[in-house]
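Please treat every number below as a calculation from the coordinates, not as lab data. Not measured: the values here are computed from a predicted model. Cβ atoms are built from the backbone, for glycine too; each structure is taken alone.
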Structure I
């Protein structure tokens, strides 16, 4: 655990603080239980005493009761301190995860070749310019109605997003996922149980009047789906594909990606979520990544896969792979998907278990959770820029054409 904290660039002394808190909890609990047992024994003496002796013993019993109450409060406080400290420690990373921060990722592979616009004699236009020409994206009215980082998708823009998300759902269903339309408001214990109220709590929208949180991904609602349950994984992983609106405050991103719809407060996403046995989690993670790459292939985008460094992982993830698509006007790759293996981190907090398949007599054990993006609004950025034509129109990838009524080219408004 200390090594994991070091690799993440997190405070490894938290581990020592947890151990010390656990020692205080044990000591407080032991003293409370000792005095509580003494109190019970003393009660028998009081019951047998008479007269003046009984009055004296009753007075002593009252004082003992006060001490027991105080020790119980101390034990409860020590237990709460331990719980709060333990919740501050991030999940223990998977062996082989690159150490370091945001820029220390490892490129695993590059797939496809970015277009050589210069060789075509074409200067690429950015997605917002294209989107406005097509009547697909309206950020000006989005800002007028809701503020910065909001937008409208109109006409073919709205149709393109629906086509993309429906393609993702159909692929997920074909792979055995159960489609789910999830709630976008969740209770604090669900948001906290998934690990989103730690270091990144500032990213989350909170509605204090209702004590609810707006989700930044349907992962949160899907993780909470089986809270407090014992689930059956004897037939293999349970896989869900959640479609939801997602909300992110984008705290700390002032000045970053202010143009267009790359970094916004609200978007739609289809998210894969899997419950599986712990020993199957590593292979399930690779399967989720393969499904993400299959979707990127369907929309014909050049992309690369990176192994995200420990310091850039969320609190719940032991390992994360990102798929980043090439964005021509930026001359670099930008994240379109992420898939994370959270092992038992979320299931322990949300108490989701299975019957132990290896030792049924030992009862239950916690399961593993994994998640992965299958499509989001942001994909429109890469689709428009990579498939643009010289006249400002945009070629529609073949896999999306049936979802757009057979439309093969998006043409500018007259």
Structure II
């Protein structure tokens, strides 16, 4: 593996920094301590720092040997926020904030970009500017969307933007990328079925919303299996069904909630339309009504061809063909999608392994994303940082796109 020796040498200090962030997790738009830490380190390394975008975001500008005079720039993005989850790990760097933990590795993403920033600032052996984007609020709170809306790409013009996420199950030492859709859109729905309550012993005197809701849930399962082209991809999951407060009362209403994931807007349009039709017509058939809400929270992550192919060449030069993987699309979502809608770029995965890196005191497992036993694999820091450095230098040395 072709790692940068200086980054490997400094990995211990960056690991301690990563564990410091892990021990003090903060939710989206509340990353004040994390932002302070990031900004202080960047400034200490002589990097120009800008703060306040999307409330707690941090932007670092690393100019090369030409002071950025050539006008070329590339964006590298890491997310900083944690999840509202109670950590089960009991090692020394476990969360000290009850009910909040870094269960998705954003602490590691921040650490890898900081390690790259330190090396880029120390060497500056490139022309142009590397824009370091430390994004808040990736976990469903709209951090990337806010940064784009506040003029990220206008205030800091860049030719392309790249992101990197750890991926449990991929071998340690591997990096993966591919062109096209790699993560799905994130959408939620909430349907409130409104009937008329009654005594449970006299259901004929009311309009029971419960069996209507159950029929809806069953009918929704036919949308993907019978309305979608079998060559398309979609997931519709009902994850919550709430109604009633007593065993002897037919409730006035009940609520159905869940998520829809797709790789294309056309498939999403079809699923939303069919859900709405099923909900309204099922209610009409039973003499009840419903409120139908469908929220499109994040678009699919779609890698641009040129940028994905460029990243793949950089990856192959670092890890070799055996560990340079083709990225398998996932139905999870990522708000980096908003950045890729506004600017050409690529989102890659770095293998986090199977979980055997975890220290004594870890939870029962598995070491999967959004699991209370998860922990980022610190051995990835030199690899991730090397990828960022080599990617930035190679891009800025190549002909303009």
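A value of -10500 was computed for helix-only ellipticity at 222 nm (-39500 (n - 2.57) for each DSSP H run of 4 or more, over all residues; to 500); which of I, II is the source structure? Clearly, the read-out refers to II.
Kindly point out which one of I, II the value 1.1 was derived from, the read-out being distance in nm of label points 7 Å out along Cα→Cβ at positions 306 and 378. For distance in nm of label points 7 Å out along Cα→Cβ at positions 306 and 378, the value 1.1 is produced by structure I. Among candidates I, II, the computation of percent of Cα pairs over 31 Å apart that gave 49 used structure I.
For FRET efficiency 1/(1 + (r/R0)^6) of positions 82 and 386 (r between Cβ atoms, R0 = 41 Å, to 0.05), the highest value in the series I, II is held by structure II.
Assuming 5.1 is mean projected area of the Cα convex hull in nm², for residues 314-369 alone as calculated from a single structure, say which of I, II it is. Matching structure: I. When distance in nm of label points 7 Å out along Cα→Cβ at positions 218 and 242 is calculated, the result is 0.9; to which of the structures I, II does this value belong? Answer for the origin of the read-out: I.
Upon calculation of relative contact order in percent (Cα under 8 Å, 6 or more apart) from the atomic coordinates, which of the structures I, II produces 20? That value comes from structure I.
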